[in-house]
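Take a look at these structures.
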Structure P
């Protein structure tokens with residue numbers, strides 16, 4: 001970051017320091033993570049209120065109204081709500097997974113649909129995703145829908161929920177394409193960046209050239225030219241890594257995220273209660289899904305989303321939130337190992 005964006009390198013160091021402090025605090029407090037289960041609906045309400053406040057007092061940058069300025073620091077609120085969404089999802093599924101796993105439930109000799117038990121989840125996600133859509137952060141919509149699909153499968157084992165979430169994601173993409181010009185631009189560039197080489201496709205083409213130039217072993221640290229990619233410190237930092245460290249180095253980054261996912265799921269399996277199991281899984285999957293989406297965007301497998309690569313890209317809100325979630329994961333692990 002010192003080389004790619006020297007003007008923000010000190011801010012990045014400060015955010016990392018704050019993130020590590022919060023991670024330690026969250027790891028200590030996370031040993032009593034069961035308390036969070038009582039406040040799952042409160043967490044959902046707080047997430048919605050934060051989004052509403054952003055719509056009222058937020059600042060619009062690059063076409064999206066996602067930032068709030070506090071004490072001269074710009075905070076992306078759609079990153080902050082991830083903590084509350086994780087608490088809600090884990091708590092809701094811990095309570096209702098048994099019902100959701102069965103299409104119908106029996107009571108007093110009769111069978112009833114399990115659909116009413118899905119209503120709290122649909123309402124929370126519907127309101128949150130609707131507001132995020134109005135704020136024009138389609139990247140976070142993708143992340144939350146994928147996370148919800150993954151968690152429903154983890155909790156119930158039913159592929160139907162994955163299919164329904166995939167359908168909702170497809171609908172969201174179509175609506176976003178026709179409703180928001182910046183989403184339409186990203187999809188058009190993804191399909192044919194060469195047709196927009198002198199304008200909106202320039203960033204994507206430079207990213208592709210950088211990855212190609214890196215080859216297998218890379219140009220070497222500080223030997224590439226990733227600065228030629230606009231906004232490389234946030235949107236395309238994986239492309240910079242691929243240019244200088246090559247396919248081998250880029251795969252090493254992917255492997256580290258894979259190891260983090262593996263470790264998080266092992267913590268989930270070792271948890272002694274349903275809530276700890278789902279909370280750990282939710283945190284691990286959230287970080288992994290976000291990394292997968294941004295890496296796939298850099299490789300032009302999917303359209304770019306404007307989200308950050310966890311622990312790598314510049315972005316104070318993302319760093320702090322991910323460190324905080326990692327601290328909660330450590331708290332669940334410590335609790336599991338102490339019993």
Structure Q
């Protein structure tokens with residue numbers, strides 16, 4: 001397979017050129033706002049993009065999002081390289097087919113496999129696939145990016161030449177007159193083989209840079225059950241994950257798979273809030289959960305809800321995540337904001 005990079009931005013009206021801003025001009029990005037929320041969206045680019053790794057979908061990376069003076073996303077990691085698997089920020093997504101990308105298990109070393117949202121990658125050896133490795137990108141497919149004042153529309157078209165082919169569209173937009181960030185997705189199967197995959201959003205919350213600890217709470221619409229040992233660092237109380245103490249610097253972490261949800265979109269509803277910052281976010285998905293993980297280090301809190309999709313040739317699967325940002329009353333302490 002030839003290495004080809006087909007990449008273009010849709011033509012922008014002259015009035016939108018001012019939207020393309022950059023704290024570091026090396027990294028293409030767009031600022032969007034609805035008057036309530038301001039967000040900085042990092043744009044995909046195979047040469048200059050902030051993130052060029054092979055784990056996460058390149059589209060929709062959010063460097064910062066502010067509401068009522070509070071910032072919800074940012075740089076949670078110390079080491080940065082553009083191809084590092086997790087040198088990425090905001091509500092970012094990864095597609096997985098079981099424990100591997102599409103075609104990895106069938107490919108021999110030197111052959112190719114597909115990572116949705118990234119490209120066609122080359123298998124390095126007979127080792128088990130690792131999302132933490134960086135694989136050579138052989139073909140990036142065709143990308144279009146269309147920034148507007150309150151949204152950015154991304155489209156990625158990719159084919160492996162062996163029967164897998166898709167058109168993936170993602171719209172990152174701010175709702176009119178509401179403190180809502182909405183991410184709308186569609187994945188159309190334009191190939192000959194069934195696309196059977198899952199996707200999760202890593203989120204990487206870091207509300208006002210507050211360290212992960214007792215000031216945070218993560219609330220669920222269902223009764224969560226931890227599948228892994230929380231090691232005394234966190235606990236489940238009623239429908240919440242709470243921290244027993246602040247996590248230490250240097251990589252101390254909490255991780256567990258979560259069960260207890262049902263096959264209904266109503267359970268795809270999570271709250272993350274911080275009592276010191278007096279700010280929170282409610283994350284609402286419109287598809288049932290298929291899996292759920294929770295991961296955190298001192299700098300970030302990450303509820304990771306998975307959804308599963310099986311897409312026959314010619315069919316399209318759609319899903320949406322709404323992020324509703326809010327502030328807590330100054331006198332609230334750790335007052336709970338209930339689902340409803």
Structure R
């Protein structure tokens with residue numbers, strides 16, 4: 001006797017059946033508490049972020065001095081910035097120099113310290129806390145002023161280098177060295193990326209190093225072939241965060257230069273020049289245009305990093321795809 005099939009088997013790619021109205025209503029009833037708890041955040045985001053952004057965008061197309069009503073000027077702020085303002089381009093160059101030097105040095109030092117702490121037995125908790133402590137201080141004005149005193153004429157750094165026969169004088173007053181005072185302050189606060197690197201290193205399986213050692217790989221080859229690929233997502237995460245923060249550096253530059261970007265505009269960072277045009281010269285429309293240009297630049301660079309990450313960031317769960 002033959003058996004008659006009562007229906008064709010369902011295809012794997014067939015669309016899912018529609019959700020019954022009662023089930024959809026029950027799902028909405030279960031979700032409304034989440035929206036209630038999210039409401040204060042959404043109101044805060046709208047009032048404190050979205051509305052000020054919209055106002056700032058409008059002001060970037062106006063001539064506004066904080067005292068008189070804004071006067072619409074179209075793209076004049078942007079054209080003046082890009083074609084008629086040499087100090088704007090100096091601030092861009094100074095900021096790019098800072099980012100290119102400070103970010104790799106900070107991440108390199110953080111990774112090196114994390115690798116040392118990973119293999120350290122006794123005292124690891126103490127050294128981890130000690131290395132992380134400067135990051136807790138943040139980019140405060142007090143720390144920046146202390147740093148300025150260390151590198152100023154007669155400060156500790158010039159005195160120590162002078163005793164070694166290296167007479168540099170005041171780093172703060174030297175146009176060729178002033179920006180590196182701020183670079184060293186940033187690199188000194190490497191604790192936050194170090195902790196992230198340390199967490200990533202602890203997730204790498206020891207079996208990978210054992211297999212590499214059996215194949216004859218030394219420590220450097222293990223670092224290049226095992227540590228770097230497995231740690232690449234963490235490197236990418238730290239790189240994006242540090243890059244964004246570096247483009248927005250303000251307090252150290254303000255403190256070290258005395259708020260003037262000197263000497264010879266060598267510490268005139270982009271955000272410091274934005275502050276000068278907006279709050280010192282009362283050209284708030286021009287400052288708003290600079291702020292939006294900075295936002296676009298950071299967005300473009302971040303997008304490039306995400307696009308290029310496909311060729312060098314390795315995710316373990318995508319192996320073999």
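Can you spot which of P, Q, R the value 4.2 was calculated from, given it is distance in nm of label points 7 Å out along Cα→Cβ at positions 228 and 292? Attributed to the structure labelled R. Tell me which structure, out of P, Q, R, gives 0.9 once distance in nm of label points 7 Å out along Cα→Cβ at positions 132 and 148 is calculated. Of the structures listed, the value fits P.
Supply the structure label, taken from P, Q, R, corresponding to helix-only ellipticity at 222 nm (-39500 (n - 2.57) for each DSSP H run of 4 or more, over all residues; to 500) with the calculated value 0. It was calculated from structure Q.
Only the coordinates and a few stated rules stand behind these numbers; no lab work does. Because the structure is a prediction, the values reported are computed rather than measured. Cβ atoms are built from the backbone, for glycine too; each structure is taken alone.
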